[in-house]
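Down below are the structures I want you to see.
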Structure 1
C-alpha cells in the first residue's frame, strides 16, 4: 500500500490559515486532519478530539518525556502545542494524506523529518497592518494577548523562506483556490 503524504500549514495567528484548512477539508480531496494536542483552554466552539486534544500541563509533560510527540513547542509562555506521533503514523500507514495545522517551528521540524514526503505551506496576510486589523476585529484578545500575538507574528514572518510555498491571503476565496490546486498537484 502506498504511504500517505503530509501537507503542513503554518501561519501567524489571524492570517486565515484555519479558514483555508476548513475549506480544503470540505472539498473532495483525500485528506485527514492531524489533531494537535494543546494545554491552552478550550474555546466554547471547539470539540475535544476534533479541534484539539486538550491536555493539562502535567499530561503534556509526561508525553514529552516518553517521546510521544512528533513535534511540540511552547508557543506562548505556559501554552504548549504538539503533534501526537502515533496518530500521524497510523494515518500514514493506512495511505492517508495528513494535513497539519501547526506553528511555524513545528512545521519546520516536521518538514525536516519527512522531507520530500511533506509539503510545507506558509500562509500570510498581505501586510502586518492587515494582520493587526484582523486580530483586533476578532474581539477575542485582551490588549496584552493581542500584543503577544503581534510580537509572535513578526517573529514567525521571518521564517517564510523555510517553507516550500507561500500563500498570501489578501482575498480568502482566491487563497483557498490557489491552495487547493497546490495540494492537489502535490498529492497526485
Structure 2
C-alpha cells in the first residue's frame, strides 16, 4: 500500500472516529435536555396537584374573591395543557399568568386573618412557594442544557454532524416581563 493511500485511510479513520464522538455527544446533549424538561414536568405536576387544595382552602374564607380564584384555576389549566403538549412557548405564557394570579391570591390572603392562620393554608402556601423555587432552578438547568445543545448544533465542524443526523435546536423556556417584575401590592389591594 502506498504512502498516500495510508494517509488517506488514516484521515478517513480519524474523521470516522471524530464523527462517532461528536454524534455521541449530540445524543448526550439531547437526552440532557429531555431530562431537564422531565424535571420541570415533575415539579409542574406536583404544583398542579397542590393548587386545587389551596383554592378549596381559600374558598372557605375568601367569599368575595371568586375572580382571583378562577384566574388561578384557568392559568393552572393552561400550564397543564402546555406541559402535556411540551409547548415551551405556551408554558412560558401560562406560567406568567399563574405566577401573577398566585401573587395576587397570596397578597389578598393578607386581608383574611382567619385564612392566614389556617394550618392547611400555611402548609400549602409554603409547599407551593418551595415548588416555585424548585421550578425556577430546574428552568435554569433546562435553559443551560438547551443553550449547550444549540451552541454545539451551530459550531463548525460539529454543525456538519448535526445536520447529517438532523440534531436540532430546542427552544429556551422564556417568561414575560410581568413575571420578572415585582408585584405591586398597592395595586393588588386597590383592585
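Only the coordinates and a few stated rules stand behind these numbers; no lab work does. Just so you know, these numbers come straight off a predicted model, no measurement behind them. Cβ atoms are built from the backbone, for glycine too; each structure is taken alone.
Starting from the value 1.23: which structure in 1, 2 was Rg/Rh (Cα atoms, Kirkwood Rh) calculated from? Source structure: 2. Name the one structure among 1, 2 that relative contact order in percent (Cα under 8 Å, 6 or more apart) of 30 was derived from. Structure 2 accounts for this read-out. Suppose helix-only ellipticity at 222 nm (-39500 (n - 2.57) for each DSSP H run of 4 or more, over all residues; to 500) works out to -28000; of 1, 2, which structure was it derived from? Value -28000 for helix-only ellipticity at 222 nm (-39500 (n - 2.57) for each DSSP H run of 4 or more, over all residues; to 500) corresponds to 2 out of 1, 2. Sorting 1, 2 by distance in nm of label points 7 Å out along Cα→Cβ at positions 12 and 132 from high to low puts 2 first, with the largest value.
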